[in-house]
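Just so you know, all these numbers are worked out from the coordinates, no wet-lab data involved. Bear in mind the structure is a predicted one, so any value in this text is a computation, not a measurement. Cβ atoms are built from the backbone, for glycine too; each structure is taken alone.
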Structure P
Amino acid sequence: MTKEIANFPQESCAHLLEVLHVLGWEFQNPSDSRITGWSNLGEEMTLESPEHARQVLEASVGHGVQLWEAPCQDLFISCNEYPRIHFDGFTAKESSSLQAALREHGLTLEMSWDY
């Protein structure tokens with residue numbers, strides 16, 4: 001399965017998170033308020049707070065965090081050498097819609113695909 005990835009080589013992780021927050025994406029899962037991160041080894045981590053999630057993203061190469069828009073709509077963000085959004089589980093329409101919203105907020109993104 002092909003997975004779309006939005007790459008933000010011109011943006012900081014903090015700025016991308018700020019825009020995603022404005023667009024309604026939150027660290028807390030709306031169903032249970034958990035904040036979930038992932039290690040670079042694929043291990044799930046429960047994070048204590050949004051601040052902790054930001055620290056993990058900005059300090060750890062290979063780590064990522066889930067953000068939620070709704071109980072059944074989440075995305076994965078990582079901030080390695082530059083921020084990335086992984087669109088796993090998005091329909092083409094949902095992906096295009098979020099990409100357009102990010103561009104409308106002034107972000108520059110480049111798309112790639114993970115096969």
Structure Q
Amino acid sequence: MLNNYDSLNEMVDGAPVRIPGRTTVFIPYASIKDDGTFETIEIGDTHKDKQGFAFIVDKFVPEQFEKLKIDNSGFIPKLVLKDGESIDDPRTTDQILLEEKELELIQLKSKLNTQPLS
């Protein structure tokens with residue numbers, strides 16, 4: 001399954017909190033073919049002066065970019081799987097559980113930082 005996210009962050013009590021396990025994939029316009037496939041990607045925040053599409057995905061997705069394409073059929077382009085492809089999640093159950101606990105800890109710390117001191 002391919003998850004596309006709206007943000008690298010989640011709002012906790014009005015403050016943005018970085019979500020572990022997400023990254024930005026940038027696809028330059030010049031590398032996109034007519035069928036929506038593409039030849040190159042950039043990972044992270046390296047695309048500030050370039051034109052293309054940016055998508056926020058799980059950190060293990062960029063290494064499998066050959067399984068993806070851009071769907072331009074709607075108003076907003078979407079990053080989708082090619083027909084017959086699937087994304088392999090290399091994380092173990094323990095790693096997924098650890099990421100969930102790390103997120104809970106980040107959220108709790110954020111709440112503590114926004115509480116007024118007595």
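Identify the structure, out of P, Q, from whose coordinates mean count of other Cβ atoms within 10 Å over residues 5-12 was calculated to give 16.5. Source structure for this number: P.
Each of P, Q could give distance in nm of label points 7 Å out along Cα→Cβ at positions 13 and 53, but the derived value 3.8 comes from Q. Of the structures labelled P, Q, one was used to calculate Cα Rg over 2.2 N^0.38 Å, giving 1.26. Name it. Of the options listed, only Q reproduces it. Each of P, Q could give helix-only ellipticity at 222 nm (-39500 (n - 2.57) for each DSSP H run of 4 or more, over all residues; to 500), but the derived value -8500 comes from P.
With respect to mean count of other Cβ atoms within 10 Å over residues 77-84, the largest value across structures P, Q is given by P.
If relative contact order in percent (Cα under 8 Å, 6 or more apart) computes to 39, which of P, Q did it come from?
Numbers: P: 39; Q: 28.
Of the structures listed, the value fits P.
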